[in-house]
Structure I
């Protein structure tokens with residue numbers, strides 16, 4: 001089966017290189033034509049016109065920037081679509097956009113399957129990482145063996161159209177917050193005279209990641225009246241962080257807002273509750 005791949009950024013280009021290693025026939029296009037032309041060195045066929053790139057392709061992979069770019073590129077390419085072609089979109093997009101495109105391209109006689117990934121360029125080249133799928137179960141059954149070589153694991157999320165898009169955004173939100181929490185931790189550490197190496201040494205012996213499941217359970221619980229750490233005490237420690245940062249002019253993005261949320265819950269009378277009560281309004 002001939003495949004097309006639209007979008008030759010770091011992720012898309014490495015997906016194509018991996019496809020060529022598996023001797024798959026791939027036609028490529030990129031808005032900056034030189035990036036697609038570079039893939040000719042591994043045996044891909046590059047096209048300057050996106051309509052030409054998709055001609056004869058049974059599956060059209062897409063890895064672009066956002067909803068708008070996906071809509072624009074697919075519309076421009078559609079005159080070249082083979083009958084009953086399947087679009088597999090790996091772009092991180094809105095949930096609403098994924099739902100809308102699924103219905104829109106179905107009405108035009110094509111399958112649109114959103115398949116976002118938790119993968120970096122190295123994963124795309126190695127066929128590792130995670131790919132998320134949700135939607136029509138018959139379509140998923142047909143596509144799973146085709147997509148499986150691209151990734152280490154396919155995570156099936158059920159029949160709800162758009163759920164893969166939602167879960168990808170939730171996952172990315174976690175990654176953003178996680179990275180900024182590390183930034184904040186490093187800033188507090190610097191203010192207290194400890195180094196990144198000190199922190200890594202601590203984490204090698206004490207891994208807070210092992211608390212993740214239990215912490216989620218506490219955050220989503222309905223009863224926070226039996227605390228393991230009282231909110232008032234957590235707020236006291238948070239003030240120590242803020243004081244250290246202020247004394248050393250450290251730049252913080254998260255902790256001042258966190259202190260504000262804690263204060264609001266304490267003002268409502270929850271100071272003696274478990275500190276995870278602060279998640280009650282988002283569950």
Structure II
């Protein structure tokens with residue numbers, strides 16, 4: 001029964017995504033069956049749309065910056081959580097992980113009020129980067145926390161006993177061993193930021209990200225096949241990045257000899 005439920009759940013969740021490539025290669029502009037014929041015209045249009053290219057460049061810039069910042073913050077938070085004991089650690093880690101359970105619409109509205117009303121800053125890609133770093137950091141902490149937990153502290157202690165400083169031990173011993181976790185954190189954070197819409201919709205200014213640009217195209221029915229083509233590419237890219245992140249996570253487990261207990265969040 002559990003297998004049947006899991007299969008039905010996955011089918012309900014992902015079956016609509018399977019329709020993206022079907023209509024992306026459909027010759028007609030009406031999203032309905034029966035199909036009119038096979039064409040690659042809609043994919044060709046993606047290469048001749050300057051506004052799409054600018055939105056894609058904005059999304060890549062935001063996703064890269066957010067991934068790097070979130071991974072750097074997650075690296076510090078995860079090391080502190082695993083290696084040290086201090087007063088208020090549980091409360092601090094709970095606060096860091098809070099964006100995982102808060103509705104994005106609440107987070108977006110709150111950030112909009114803070115940025116515009118309290119700080120008086122203009123909406124721009126910088127505000128989107130800051131917001132995406134906020135929501136990506138918990139994922140980075142979850143991944144890197146598993147990496148530090150699977151790392152034997154005796155390796156670091158041995159390096160210190162042999163004359164290395166704490167800084168050189170971290171650079172020469174700790175960092176290489178947790179590098180698969182860092183790569184996985186970067187890829188997961190990049191994917192989350194690239195696909196995120198609600199917060200970007202609230203905080204973007206005159207330079208929309210790719211999801212916001214796609215939303216704007218929905219007002220024009222004749223652009224729906226182009227959106228389907230773009231969605232097909234985004235799904236393929238997202239799956240590839242997540243697969244690479246999971247491969248990197250498992251590679252890190254093999255290097256440390258730890259037991260695999262599931263996906264990166266399950267650890």
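Which structure, out of I, II, was Cα extents along the principal axes in Å, for residues 77-140 alone calculated from, if the result is 35, 25, 22?
I
Taking 12.9 as the value of mean count of other Cβ atoms within 10 Å over residues 37-44 derived from one of the structures shown (I, II), identify that structure.
Working through the options, I get structure II.
When you work out distance in nm of label points 7 Å out along Cα→Cβ at positions 61 and 93 for each of the structures I, II, which one comes out largest?
II
Taking FRET efficiency 1/(1 + (r/R0)^6) of positions 53 and 101 (r between Cβ atoms, R0 = 30 Å, to 0.05) as the criterion, which structure among I, II has the greatest value?
Top value of FRET efficiency 1/(1 + (r/R0)^6) of positions 53 and 101 (r between Cβ atoms, R0 = 30 Å, to 0.05) goes to structure I.
Determine which structure produced the value 30 for relative contact order in percent (Cα under 8 Å, 6 or more apart), calculated from the coordinates; the candidates are I, II.
Considering all the candidates, the number was obtained from II.
Out of I, II, choose the structure whose coordinates give Rg and Dmax of the Cα atoms in Å equal to 21.7, 73 when calculated.
Among I, II, the structure yielding 21.7, 73 for Rg and Dmax of the Cα atoms in Å is II.
Quick check on the output: -15000 is helix-only ellipticity at 222 nm (-39500 (n - 2.57) for each DSSP H run of 4 or more, over all residues; to 500), derived from one of I, II. Which one produced it?
Of the structures listed, the value fits I.
Match the computed value 3.0 of distance in nm of label points 7 Å out along Cα→Cβ at positions 189 and 221 to one of the structures I, II, and report its label.
I
No value in this document is a laboratory result; all are computed from the given coordinates. Being a predicted model, the structure only gives us computed values, none of them experimental. Cβ atoms are built from the backbone, for glycine too; each structure is taken alone.
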